[in-house]
Structure P
Amino acid sequence: MFEGILNTSLYVISTYLFLVVLMQLGLFSLAIGAVRKEHGVDRRQVVEDVLQDMEVFPCSIIVPCYNEERGIVQTVHSLRQVNYPEKEMLFVCDIVIL
């Protein structure tokens, strides 16, 4: 009998804590949205400002592309839209011939 009460109370406590955390996350996201809206801050502009202010290392994007005739054009277009100052794209045909 004591185990049943203990299990029930643990369930109630864990559910309560989960709901409290969920509510806090919701309030936090609403606050962030209100601050962004009030100050007119665009997320992409913030990222661009941070990247300009700090030393950025070059980035290599390696894409395996064996039998990718249909999807390679969309992949190239998507990778060209990546907002990173120094990047290179390497497309590798990853077929193994023995």
Structure Q
Amino acid sequence: MDQNSSNKLFVGNFVWAVDEGMLHYMFSEHGKVLEARDVNDKEIERSCGFDFITISIEAKVNQALNKMDGASVEGRHLLVNMTRKRTSSRTDFS
């Protein structure tokens, strides 16, 4: 099973009512979903409106990206992109 950053998608612009389970279900039509990780605002305890989806096979990631980017869910159009390798944006001020 090929698990690396090229298998991870950023999914944004969905309504707060959409949860990890719903995203897992929607993306599983395009390949085996290994993880659907919802990002929550800890202060207000609800979704920030974006998620990360990891799909098992890279070719299926591209299929999901092509099919789901712009898809209408609960009246909003999903924004789906490949994730980028995280770079450190913090500076040590000590």
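Suppose you compute helix-only ellipticity at 222 nm (-39500 (n - 2.57) for each DSSP H run of 4 or more, over all residues; to 500) for every structure in P, Q: which one lands on -20500?
Comparing all candidates, it corresponds to P.
Computing distance in nm of label points 7 Å out along Cα→Cβ at positions 21 and 69 for each of P, Q, which one ends up highest? Mind showing how you got there, number by number?
On the way: P: 5.0; Q: 3.0.
When distance in nm of label points 7 Å out along Cα→Cβ at positions 21 and 69 is calculated for P, Q, structure P comes out on top.
If we compute relative contact order in percent (Cα under 8 Å, 6 or more apart) for structures P, Q, which one ends up with the highest value?
Going through P, Q one by one, relative contact order in percent (Cα under 8 Å, 6 or more apart) peaks for structure Q.
Using Cα Rg over 2.2 N^0.38 Å for the comparison, can you identify which of P, Q gives the largest number?
If we compare Cα Rg over 2.2 N^0.38 Å over P, Q, the biggest value is for P.
Using FRET efficiency 1/(1 + (r/R0)^6) of positions 13 and 61 (r between Cβ atoms, R0 = 41 Å, to 0.05) as the calculated read-out, with 1.00 as its value, let me know the right label among P, Q.
For FRET efficiency 1/(1 + (r/R0)^6) of positions 13 and 61 (r between Cβ atoms, R0 = 41 Å, to 0.05), the value 1.00 is produced by structure Q.
Laboratory data are not the source of any read-out in this text; all were calculated from the coordinates shown. In this text, all values refer to a predicted model and were calculated from it rather than measured experimentally. Cβ atoms are built from the backbone, for glycine too; each structure is taken alone.
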